[in-house]
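In what follows, structures are represented as structure tokens.
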Structure P
Amino acid sequence: MIETLEILTVKKEILIQVPPFSEYKAVITDIEETLFWIGLPRQEGQVLVLQKDQEIQIRVPMRYGLYSADSKVVAIGHDSQRFYGLLIPERFQMLKARQFMRVEHATHVLFSSGNDTAQTAMLNFSEGGCMVYVTPALEKMLQAANDFSVSFQVNGELITTTARLAWRKNTDNVPYAGFKFTNLLPAQRQRLADLAALFSKD
């Protein structure tokens with residue numbers, strides 16, 4: 001079972017939900033004995049206004065899945081970095097397990113499609129795909145295609161395969177994209193799973 005303080009860590013991005021509103025993103029900025037502080041929750045330019053003692057639901061994406069817990073607002077701060085103090089839940093429940101284990105790993109990735117190429121930086125990977133920054137060159141390629149050849153190194157090993165755009169998002173005006181690996185050979189998939197397991201122990 002994963003411990004609460006493994007889930008709630010400073011700089012972790014979490015999702016705040018107050019029905020019937022949609023989820024708002026916030027970042028944990030400080031943790032005290034019984035509460036943790038978050039910055040002002042935002043979603044597509046809108047801010048979430050909460051009241052003291054208001055009950056909320058927290059959702060936290062983790063390496064192995066999406067975790068959820070009930071909480072409430074126990075303090076209201078006076079600056080954007082310590083805007084709401086939320087009660088630390090006793091336990092979290094896994095809502096959805098990830099199909100593949102995702103690990104953070106920074107490396108360069110080369111995308112190619114036809115005669116076009118773009119290099120960018122990877123943030124994380126799994127045996128199923130990877131997450132990268134969207135550079136202007138990659139943005140141009142995304143306007144013309146969804147399927148790409150990709151190559152990158154993990155632990156000194158060169159991985160070359162094909163990938164398809166799975167999703168896009170912007171966080172604090174920084175564009176990201178997720179790609180699903182396609183046509184992986186069984187040996188490649190197993191090797192990526194082994195490398196993900198290796199980096200998960202760091």
Structure Q
Amino acid sequence: MARLHLFDLDGTLLHGTAAPVEISRQLGLDAEIAELEREFVAGHLGSPEYAERVHALWAELTEAQVTAAFEGAPWLDGIRETWAEIRDGGDYCAVISLSPSFFVERLAGWGAHAAHGSLFPTVPFTEPVNPTGILDAAAKVKIADRLCEEFGVGRSDCVAYGDSLSDLELFGAVPVSVAVNADQRLVSLATHSYVGRDLRKAYELVRHDR
């Protein structure tokens with residue numbers, strides 16, 4: 001049976017940062033996004049409220065700045081190579097992230113079979129963000145279930161990779177998980193843990209798990 005590898009983005013594929021932070025850096029809004037991140041992590045903002053706030057913060061965002069943020073971000077080494085090996089072995093890989101869809105979906109070009117993020121309007125923004133399209137931790141599990149159906153696998157065939165509390169529900173829903181540079185609370189729930197900057201080494205922990 002094929003396996004489905006489910007990757008988080010912020011803090012997992014990206015080392016020590018998040019897509020909104022990298023995007024905001026292009027606009028010179030480091031302090032503003034840092035404050036929003038603190039409020040979100042502390043639980044003072046829900047996912048829809050956070051999305052509305054960053055949407056307003058990025059009123060002048062351009063496609064060129066998104067490209068610069070994506071290309072200049074501190075990605076883990078070996079992402080393309082890991083996904084190529086997964087594909088060559090007949091398995092599937094997907095990204096599920098709370099970060100904006102216009103950033104997350106670029107990872108399809110690196111070899112992910114699917115890449116899902118919170119649904120934001122096209123850049124530059126001419127429309128408001130729709131709160132119903134913003135993902136939370138529970139939505140990650142729902143999307144994983146849809147991907148299982150699409151690829152003809154079950155939850156028992158899934159491997160989840162993540163770093164933070166937004167991955168807790170998904171880690172609890174699948175049998176194999178890899179905590180990547182993760183919060184200690186997630187490490188305690190994961191079946192494997194990796195600290196470092198090379199996705200190939202994280203994948204090596206589960207390469208032969210079936």
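Only the coordinates and a few stated rules stand behind these numbers; no lab work does. Everything quoted here is computed from the prediction, not taken from an experiment. Cβ atoms are built from the backbone, for glycine too; each structure is taken alone.
Values as computed for the structure displayed
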| item | result |
| --- | --- |
| Answer label among P, Q for the case where mean projected area of the Cα convex hull in nm², for residues 139-186 alone, calculated from the coordinates, equals 4.4 | P |
| For Rg and Dmax of the Cα atoms in Å, for residues 51-90 alone computed as 11.7, 35, the structure of P, Q it came from | P |
| helix-only ellipticity at 222 nm (-39500 (n - 2.57) for each DSSP H run of 4 or more, over all residues; to 500) derived as -11500 - corresponding label from P, Q | Q |
| Which entry (P, Q) yields the derived value 13 for relative contact order in percent (Cα under 8 Å, 6 or more apart) | P |
| If P(r) over Cα pairs in 10 Å bins from 0, in percent is computed and equals 8, 31, 29, 22, 10, 1, the structure in P, Q | P |
| Comparison of P, Q - label where FRET efficiency 1/(1 + (r/R0)^6) of positions 19 and 163 (r between Cβ atoms, R0 = 30 Å, to 0.05) is highest | Q |
| If P(r) over Cα pairs in 10 Å bins from 0, in percent, for residues 27-106 alone is computed and equals 14, 39, 30, 15, 2, the structure in P, Q | Q |
